[in-house]
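These are the structures, in structure tokens.
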Structure P
Amino acid sequence: MTRIVPRQANQATVRRLAEAGLHPTLARLYAARGIASTRELDDSLATLLPPTQLQGAAEAAILLADAIEAGARMLVVADYDCDGATACAVAVRGLRAMGAEVAYLVPNRFEYGYGLTPAIVQLAAQSEPDLLITVDNGIASVDGVEEARSLGIATLITDHHLPGDTLPAADVIVNPNQPGCAFPSKALAGVGVMFYTLLALRAELRQRGAFADGKGPNLATLLDLVALGTVADVVPLDHNNRVLVSQGLARMRAGQMCAGVRALFSAAGRDANRASTFDMGFGLGPRLNAAGRLADMSLGIECLITDDMARAMNIAQDLDRLNRERRSIEADMQSDALQALDGFDPGERASIALFEPAWHQGVIGIVAGRIKEKFHRPVIAFAPGDEGQIKGSGRSIAGLHLRDALDLVSKQMPDLILKFGGHAMAAGLTLRAEDFERFAATFDAVVKALIDPADLTRRLETDGPLETGYMTLDMARRLEHAIWGQGFPAPVFDDVFEVERQRLLKDRHLKLSLRKSGSRFEAIFFNHAEPVPAEIRAAYRLAVNEYNGVSSVQLMLEHIEPA
């Protein structure tokens with residue numbers, strides 16, 4: 001069951017925003033998302049929080065500047081998702097622009113697992129680096145950092161994940177979520193943390209007189225990568241992240257992007273001149289992630305660090321092929337999962353845990369997300385690991401902090417989870433295969449204890465009705481151009497419509513012609529094949545449909561129920 005819940009906007013705030021020059025509809029939308037003044041919508045680079053407030057950034061700058069001056073060999077150790085790939089590309093491009101000798105290493109996730117493990121340090125040591133720099137990982141790598149220290153290799157951890165009880169004994173840690181860090185934005189993605197580290201380094205090198213022009217490289221050229229990684233990692237888009245994303249999208253729309261990002265737009269069949277957060281989250285991001293899920297993320301990183309457009313296009317086509325393969329594997333796994341859940345009664349369970357010996361480790365997170373959407377329960381999907389172990393990837397719902405839930409399971413049964421980590425909405429863990437049933441029961445009991453029962457009913461937050469006069473191409477483009485994402489959701493409206501026509505496209509998608517207040521609107525409901533009644537209440541996004549060079553308004557339906 002889905003319950004539509006309209007967002008509430010303070011009317012005084014709406015009036016104040018409108019009087020400041022905002023379109024009345026945008027004023028209502030922004031007020032409902034907690035915006036109190038137009039200052040909070042200023043997306044200029046001048047409004048970015050300064051790197052001086054980020055704990056460890058100044059120390060990292062000194063460490064890196066000393067290493068550059070000494071001609072030290074640096075090795076970036078990357079993570080295998082889109083955030084990790086963009087963070088690695090930002091690190092390599094930015095450090096090289098400031099004179100560093102730097103290479104990168106991205107371990108195969110299936111062979112080495114996650115984070116800076118002792119085995120990865122041993123692998124890294126083969127290239128004889130003087131300094132290891134982690135991006136989007138490392139905050140939990142206590143043993144890996146210790147291994148590096150024993151080999152005489154310095155370590156700089158740049159990460160954004162939540163730390164465990166013990167921090168690694170790295171030379172420097174930059175992470176807004178580490179204890180004692182007063183940085184106002186805790187929502188930086190891994191790529192954002194690396195970008196801030198480079199800002200601090202450039203300031204340090206300027207102070208040392210390292211640049212002939214006194215300024216150094218223009219780090220704004222990295223903002224296309226920062227925007228892509230930030231959106232794809234689904235971190236909350238607080239004001240600071242909205243600035244980073246907005247600036248990156250502006251550069252893309254102006255044609256100012258690296259060859260790899262341009263190639264990914266082409267492979268995804270999307271127009272960079274109209275770049276949006278939807279393109280990042282559903283077009284470019286999945287193609288980069290496919291490399292880490294099915295192959296080797298070095299393919300994605302090479303796409304982002306090359307300046308050779310032909311090479312970037314070739315790699316982007318490889319990434320597109322991997323993404324199609326990922327979709328095929330995902331469809332088979334999702335079918336298995338739904339078959340296993342045939343007859344499942346969500347009322348009896350607060351969570352879902354699934355394991356299938358034939359599943360692919362790289363796709364279980366996506367499957368967990370799909371099943372979560374269908375049943376509105378926290379879901380953890382497992383696939384076989386090494387030596388009798390199974391690896392799980394989980395996705396949560398609002399009201400349950402998934403990493404905290406796993407932490408409580410671990411405290412209640414210390415022998416159950418071999419390792420875990422993650423965020424509020426996504427996490428990963430490793431178990432012994434024989435412990436799956438025990439974990440499923442324990443996890444469900446923990447979820448029941450932590451979650452409010454009301455959170456187990458799906459709530460679809462909407463922005464209420466949209467006046468027919470504003471259901472226009474101009475408004476659709478305004479909304480498309482704005483910055484939306486996690487914690488700052490894209491507008492979803494709801495209203496009652498008459499259904500004039502309906503037909504199936506490709507046996508999977510429902511195409512409708514709807515009427516409201518004398519006006520007709522074309523609409524589509526993806527992955528919904530059931531016919532609908534003559535009068536419906538629909539939740540929808542206002543979108544621009546491009547067909548044969550003609551632009552028109554289209555309603556993208558999110559939910560339908562009888563009026």
Structure Q
Amino acid sequence: MATTFMVRTPVQAVRRPGIGRVGWLLAVGWAAQVVLRLWLYRYHAGPVANPDETGYLLAARWLAGGPGADLSGTTFYQAGYALPLVPIFWFTADPVLAYRLVVVAGSVAAASAYPVAYVLARRLGLGARAALILAFVAGLSPALLVFSGLALADAILPLLVLTWLVALHALLTRCKATAGVAVGALPAFAMAVHLRGTVLLAVCGLVLLAVWRRVPRGAWLAAVVSAVVVALAGKALNGALEAALYPGGPRDLSGVLLSRLTSLEGQVWALSGAAGQLWYLIAGTWGLAGVGMAAAAALLVRRTSPFPHRVLAGTLLITTLAIAYASSAALPDEHRVGNYAYGRYLACVAVAWTLAGAIALLKSGRPAVARLALAAAGLLAVTGGVVAWYAGDRLQRYAFIAFDFPEMIFLTGRRDSFDLLAASLSALVLLACLAGAACLNGRPLVPGVLALIGVAFTAYLAPSPPSPGGWDWLPTPPPGRVAVDARVKWNVWVPLSYRVWWTELERYDGEPPAGACTAVVPPDAEPAPGWAATGEGGVRKGWTTWSNPGCR
């Protein structure tokens with residue numbers, strides 16, 4: 001008994017400080033990640049990605065009890081992401097301050113991926129020190145930097161996916177009901193955030209069916225019940241939002257999806273678009289997603305691999321392929337390069353694949369590293385070849401929207417055009433650097449090389465002071481009712497719906513409604529009887545305004 005006592009006491013004394021140090025390091029690293037994002041987006045004062053950002057902001061404002069809007073005919077921006085933003089609009093109605101607080105919220109969410117990534121790396125077999133370093137470096141991934149300063153669902157989806165994977169591993173290893181609740185609730189909540197969440201929930205259902213014999217009945221039922229309850233609550237919330245902000249119905253893509261799924265031409269479009277998304281995912285993670293996919297496939301065919309690791313590998317693979325295919329099938333042809341190679345839809349899994357690829361390099365011997373790197377290069381070449389074959393010269397002829405291609409601009413240095421070959425070659429060079437570092441004796445070189453790439457990408461994102469004017473291209477109506485002519489283009493009235501915080505915009509066809517104080521009209525419109533032209537706006541801005549002298 002004395003020997004047992006003497007042995008156990010020092011072990012406990014050593015463990016407690018160790019846990020404390022890790023906790024402090026995680027807290028400090030999280031704070032550093034938040035500060036970095038606040039610095040990157042310090043000039044953001046209003047939506048830049050319209051109509052998406054405005055749609056989410058208007059949803060949050062309405063949920064907070066503020067004025068709504070009529071977004072009928074536009075894409076439905078779901079309530080799940082807007083819901084956590086509601087306290088911001090309780091605190092302030094000022095659109096600029098509210099947007100800056102949304103940036104803070106997005107920065108906090110993206111930075112929170114760091115401690116979650118640490119836990120996931122530990123569950124996948126990394127030591128504490130290596131997991132701390134790799135998770136922090138993974139926090140510099142484009143998927144966690146580009147969207148964290150924007151009012152988009154993509155600011156929280158990577159965190160949801162990482163947390164879901166951690167919960168799934170906990171369910172398979174610890175078999176607790178709390179893990180089951182998280183496994184079911186997280187994808188169900190993601191379904192209320194974005195349509196990609198529907199894929200997550202469907203995959204969650206398949207996984208639960210596959211593992212139900214290996215999980216205690218109580219934990220399994222907790223996962224099922226939480227998924228159903230949260231999904232129903234999310235559906236009800238989205239239904240209320242749609243009725244309020246989309247009274248004429250949102251943009252319906254079901255016809256596009258049905259035609260793609262039921263025709264040979266549609267299937268070719270969907271599959272080639274999915275290949276383009278996979279190509280972007282691999283290139284935009286500097287080849288690590290390709291390494292992770294190759295390692296995941298190897299895990300699945302190797303029956304000696306730990307069962308929880310095989311489940312996670314299969315879950316992530318199926319989720320990635322399903323999102324790529326479904327989103328491509330539902331995407332209308334908008335005559336832009338992003339129809340053929342696009343990264344935003346798979347950004348939610350990019351961080352998980354970055355971690356998987358880096359861990360595979362760290363834990364593999366030199367021959368295995370070479371095989372994984374070659375497999376990743378092959379995946380990049382094949383998917384890029386499919387894009388080049390199907391899209392052809394449309395990659396040069398169609399509209400290039402720089403917002404769609406931050407990683408590709410970083411890889412090629414071209415801000416006005418898309419170069420598939422140059423981006424692929426640059427990604428292969430970075431992959432070779434990472435694989436070369438893994439082949440050396442000093443394995444810390446892998447996160448070191450990844451950190452250098454992350455720092456370079458962060459420097460590329462570093463902001464310049466904004467040009468004078470801010471929102472001056474938009475109308476600045478005085479307090480009172482504001483009406484917008486139906487002929488005014490969406491890129492004016494949609495952001496104006498958020499800027500006008502005191503009332504809901506009234507859209508009309510014909511004469512401005514009685515009692516309105518300001519009318520926003522096409523620049524060549526003649527004032528209606530009883531209205532006076534203000535002289536604001538012009539042809540370049542796409543609008544002018546009239547004022548109602550009877551308003552005070």
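One of P, Q was used to calculate helix-only ellipticity at 222 nm (-39500 (n - 2.57) for each DSSP H run of 4 or more, over all residues; to 500), giving -21000; which?
On the way: P: -12000; Q: -21000.
The value was obtained from structure Q.
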Computed 45, 42, 28 for Cα extents along the principal axes in Å, for residues 207-294 alone - originating structure among P, Q = Q
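Where is FRET efficiency 1/(1 + (r/R0)^6) of positions 55 and 351 (r between Cβ atoms, R0 = 41 Å, to 0.05) largest, in which of P, Q? Numbers along the way, then the final one.
Details: P: 0.70; Q: 0.95.
Structure Q gives the largest value of FRET efficiency 1/(1 + (r/R0)^6) of positions 55 and 351 (r between Cβ atoms, R0 = 41 Å, to 0.05) among P, Q.
Suppose you compute relative contact order in percent (Cα under 8 Å, 6 or more apart) for every structure in P, Q: which one lands on 15?
Values: P: 11; Q: 15.
It was calculated from structure Q.
Since every read-out is calculated from the coordinates, none of them should be taken as a lab result. All of these numbers come straight from a predicted model, not from anything done at the bench. Cβ atoms are built from the backbone, for glycine too; each structure is taken alone.
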